[in-house]
Structure I
Amino acid sequence: MIGGALLIRSRLDSNESAAELEASQAVVVCATELAAVCEQVRREHPELSVTVEEAGVTAERLSASSFSRDATPMDAWLVPRPFPAIVDENRAFAGLEPVLGDASATLARSPLTLAVWNDRLDALRGTCGGDVTWSCIGDRAGLPWTDTGGQESWGTVKPGLPDPATAASGSLVLSQATAQQLGRPDFASNDLQEAGYQTWLDQLKRSVRSYPPTSTGGPLGQMLSQGKGTFDLAGSVEAVSGPGVTTSRYNSQLTVLYPSPMVTADLVLVPLRGSSPGDGAREVFESDVTAAALATNGWRVNGQPPAAGVLTDPLPDSDGLPKPGAVQALLTVWTTT
């Protein structure tokens, strides 16, 4: 997996865990989707050092036999819940000692969404039997819109999702799309070898356009900044689509769907095993300051007011994802298909 990392270094002071952080500055790695959250926490607590990096890049490094905290300073990881378990399974499979400690409680949640231009949505509804799913989208991805009830000027059907190989939200969107195609959210790695699924996945992957790796918000960010010439629809977390679409100049031209089965990104802070600064950082990220920062940036946090465009409907108890091993197998299939 290849990905760039944006490095943000600064000191962070925590009222509750200053003793731990003063002894050795805690280095917290935040998934890219959480860059704004971590920057806000950093401003409030200048005794913390923060690195913003794609979740897939961090997971690959932590899974490697060569990982060493001496070579790569890191005390804690803020990331959606599947990724620490994926690292644990990868290391166990390779006969390596675990490197991650006990995760925090769930800090915030965000359901996955699908943002679609309204005219494209009308055409897809007519073709997909009224319910627009990733399964139907994959069947038509890359085909002329004239075959899907649309206009010739629209070109081909252009779905967008963050790169599953590196982006946390991309891997979750792909998991949801796969669950829809296979007809079960608890799919296993052997299900991914079915010929029909392989054909569907190949068509979806070939139709997904690339986008600048430095762009904010991935494919949806491209849609909101550049309009219909980029993507026809894009998957993302509600933390991106809710505030993004609501405040966009294209607000009236877009619809945000919540595909079923619902999948949520559930955030945790995981210290590295044996890291006292990491344990101190966990206290910082379990604080009211971090809760407010998460809510301000579109994440759902109990007891915090929602940001613009974020719904208040109850979320399911489960994140809706298959076992971590199945998610890892899916990412392997994606990168090798």
Structure II
Amino acid sequence: MKGQETVAVRDVNLEVKDGELFVLLGPSGCGKTTLLRIIAGLVEPDEGEVLIDGKVVNGVYPSERNVAMVFQNYALYPHMSVYDNIALNMKVRRIPRGEVDRRVREVAETLRIADLLNHRPKELSGGQAQRVALARAMVRNPRVYLMDEPLSNLDAKLRVEMRAELKRFHSMVDAPIIYVTHDQVEAMTLGDRIAVMDKGVIQQVGSPMELYEHPRNTFVAGFLGSPPMNILPAGELVGVNGLEGVSPSGSLGDLKVGFRPGDVGLGDGPLSFDVEVEYTELLGDEVLIHARRGSTKLVIRAASHDYSGQASLRVRLDPSKLYWFSPEGETIRRG
């Protein structure tokens, strides 16, 4: 999608399967919301086709595409009751009153908001408002659900609860759900498949574990995982005994090497080196050690212990758990 010499989405070719929860994941400004709006018909692409049920819908009005959108701000009408918010679209389409009532109450029971039908949106909690927004989408029986960061306005505890609600919602509908988020934990826990986007380009598509274990490049490797993978120029590890022997080229050169925070051992051994400790985060049964090797920051996950008084640590790597990347950032090999 082009505008003022800016390309929002470039050469996207995706097929979403019936019944799957497909996540568009990437940082802010990467084009994922623009792609969702193109599918909805709110933005018309400069080139290419959008197909729903095998039919090209380019030029078809959003109201005629039979898609349902759930936004991050829920977009509930404050002067209407929950019942009327859910029923509005059906009333506009002149569906018989008895059918409207049946469907509203059926969906309300399914989403456990039947006791809220006479309430106004201002009387709802964030989680309740989100379920009302889902009910309004679900009652339409659309061909595809489009969800744009629907949990971003909720606090951390409620986001966890609502992820479970969305999994339950997914199990109750047959239509695919296309879900936009910048939160990789949300993507990993919800998605059947994930498309990782950066600067308008799809970097990789696959299941959560495919992307986590076999990232195509440094962007995907560094975006997935909490904390994300440590990636540093192999030159920062010159002098680490044995590292050149496990390098894909037999030397370190301009390669990049990556390793997950939990795959770092503490103490001396093969492939060991010193890091400078900057600060630590105690998280109950584990600690995240934020350290530095040369100019690169690293995160190490370890069993709970107070390392805050230590200026440096000796750490070691497992060669089978290293990721090797080309100078351009493409994955060469794992292990």
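Only the coordinates and a few stated rules stand behind these numbers; no lab work does. All values derive from a computational prediction rather than experimental measurement. Cβ atoms are built from the backbone, for glycine too; each structure is taken alone.
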Per relative contact order in percent (Cα under 8 Å, 6 or more apart), the highest-valued of structures I, II: I
Structure from which -11500 was derived, helix-only ellipticity at 222 nm (-39500 (n - 2.57) for each DSSP H run of 4 or more, over all residues; to 500), options I, II: I
At a computed 3.8 (distance in nm of label points 7 Å out along Cα→Cβ at positions 255 and 303), which of I, II: I
With mean projected area of the Cα convex hull in nm² derived as 16.3, matching label from I, II: I
